[in-house]
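Read through the structures below before going on.
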Structure P
Amino acid sequence: MKKPFLFNTVDFLYNKVMKHAPKSLQERSIGSAFVLGYSGNYLSIDGIQIFSKMFMPQEFDQYILPVLEGICVAATVTAPLVYSFIKPKEIETTIKEHPTYSSGMIGAGFGAITSVFTGLENLF
């Protein structure tokens, strides 16, 4: 089977972080991947929101960014579902052969969705 989408990049980043993580986290790769995916995407989206609020024109922050976020949330939710209908065997194989990768991608999706709806940018 070919490697999943962005596998090399995700694998590189995951191993870079886990190399410095405590042994107890290294032994729980699926849970750690979920937490890293979640927190990485959550903080990335929040960073974009804070940057937008501080440096972009108010019209962009109020009107354009929420539309872009909505599109990304819709894509985050629908893309895996659509793909699972188009290529169900590939999704099943990916989940079985790459459980850590799959867990991290689920965490990244949840992180993005949560950040859009509850972002830290409201503090600034």
Structure Q
Amino acid sequence: MKTVKTVFGLRRIEGEDKHAVASQLRAIIQDHRMVLIANLINGDLSRYIDYKFNMKMEPSLLNHIKYTLLDLKQSGVNLLKFGAVLESVFKFDFIELGNEPFFNEIDERIKQVVSQTELFRSSDTLAG
């Protein structure tokens, strides 16, 4: 039996079959990611973006980012992005699920929205 410490507390992974372990871990990661994103959206997302990216967001862009993060929250988990976590589960009986890979994924989505917006703004400037 494996134990994973998450934002929910301790979660157990039963069995030794790699597919069963991966499936259970995927569900644990999904739940953890959902809580982190919900806390970020329900908290002060604009402050996080200002702190992390040193950017002030217009309300319309902030809403677009929120919808993008809600989409991420509901999407499936790609275990390739969490390969180190999966390896740790196979190697150790107890692991703590850190937030870094989740915030990397969140930051990647925010950067995509911001860069797409900047791209459209620069193409509007060139056209005008």
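General observations
- When Rg and Dmax of the Cα atoms in Å, for residues 23-62 alone is computed across structures P, Q, the figure 15.6, 47 traces back to P.
- At a computed -23000 (helix-only ellipticity at 222 nm (-39500 (n - 2.57) for each DSSP H run of 4 or more, over all residues; to 500)), which of P, Q: Q
- Identity of the structure behind 47 (criterion: relative contact order in percent (Cα under 8 Å, 6 or more apart), calculated), options P, Q: P
- With respect to distance in nm of label points 7 Å out along Cα→Cβ at positions 31 and 79, the largest value across structures P, Q is given by P.
- Origin of the derived value 16.4, 47 (Rg and Dmax of the Cα atoms in Å; candidates P, Q): P
Here, each number is a calculation from the coordinates, and none is a lab measurement. Since the model is a prediction, treat every value here as computed from it, not as a measurement. Cβ atoms are built from the backbone, for glycine too; each structure is taken alone.
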